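Down below are the structures I want you to see.
Every read-out reported here was derived from the displayed coordinates using simple, explicitly stated rules and does not represent laboratory data. The shown structure was predicted, so the numbers you read here are calculated from the model rather than taken from an experiment. Cβ atoms are built from the backbone, for glycine too; each structure is taken alone.
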Structure P
Amino acid sequence: MRQRLFVLIAITGIAVVCVLLLLGHRTEVARTSSPDGTFQAVTTVSSWRRSIPVMPGQSGDQPCYVEILRADGASMGELPVDMVQIAVVEWTSDGAQIKLVGGWDFVKGLCWHWDRDQTRYTYVKGHAP
């Protein structure tokens, strides 16, 4: 009886740890480089979302995060995006943007996104000039 209780507690503990690890982990779904190769945009999705079956063509509806990395691996900031299919990074001469979502200013070191009303920026990295 005591041994069964121990096994049950151990299995439950292992299951809880596995679930917690899965909730915090992200899976890379796309990576694109800037035209000059200095920066990379990495799109990730929460791993637990990838483990849920969806109908064909619906995986692009999942929310994601887009992070811009410098060549040395340092982050320029990360933006939440409502759907993978709209996480298209457009590179500019001094930064990058995702239409209707937000952008990065590499010169000023800023990362920002629009609020829900599309009326003002919320700065994710850096602060308002």
Structure Q
Amino acid sequence: MTMVLRIAAIIFGLLFLIPGFVGVFRPERLAEALFLVPETDVGWVTIQVLIGAPYIAMSLVTLYGAIRGQWALLAPVAAIEGVMALTRTFSGFTYGFEAAGIGTIIIEVVVCVILGLAATLPARAQS
């Protein structure tokens, strides 16, 4: 089970790099994919700082935690994914699930659960 969770966490860590690098180095591509319309330079910087940079940080923390077996490091990333899924679900009720993206909600929940399980590995190993 540990190896499966490690591999899954590494895959998630690598996948987090995609929106991270695109957000930082090609914010116009990320804006287009997310249907964002920044009207000023501040909007482009916001995409870089509030979307790209956090995904790169999430990637690095996830990869380090999974590779080094520092499982507790995965808990904050799981929490971030969980809150993102909750917010997206709330937005679905407010704006419609077409806008919120049911597929994205499912992915975020799966990532949250798997990283959350991996984060609890040391506690489960001791019991």
Structure R
Amino acid sequence: MEMIELSAQIKVRGVCNKHLGPMWARAAATLIVEPAETFAIDGVGPEDSSLERDVYGRSFALGVVEMLKADGSLALGRVRLTVSELEIDPVESSPNAFRQAGREAGRQAAAEWRASAHESTSRLSPG
């Protein structure tokens, strides 16, 4: 199967605002996906934030990667993911809420990635 390369930056917002089990879950963050030489995730890690923001950012990134890998046709080895603008609710946010928000962002990014590849293919096709 031919892998779809990313040709332009994609920016999406992942949001979780729903019941997860018996509790309400609230989380949101912005994801930027852009072409790169190798795979990287920026915006998470202890050097970037507090421990709480680090855990939530990593959970968001995990959700994103799960969805992008599940697609199976996207060339993940050549992109940089940047996580930013985390919205943390002191009561209703959790790592699982951020993972769900990341999964939503990953679905949106995958759809835009495929759409941009389709557009560029359509422009190159004769007729």
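Per-structure values
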{"item": "Structure with the greatest value (metric relative contact order in percent (Cα under 8 Å, 6 or more apart), set P, Q, R)", "result": "R"}
{"item": "Comparison of P, Q, R - label where mean projected area of the Cα convex hull in nm² is highest", "result": "P"}
{"item": "Of the structures P, Q, R, the one that -26000 was derived from, the read-out being helix-only ellipticity at 222 nm (-39500 (n - 2.57) for each DSSP H run of 4 or more, over all residues; to 500)", "result": "Q"}
{"item": "Structure (P, Q, R) behind the derived value 1.2 of distance in nm of label points 7 Å out along Cα→Cβ at positions 15 and 103", "result": "Q"}
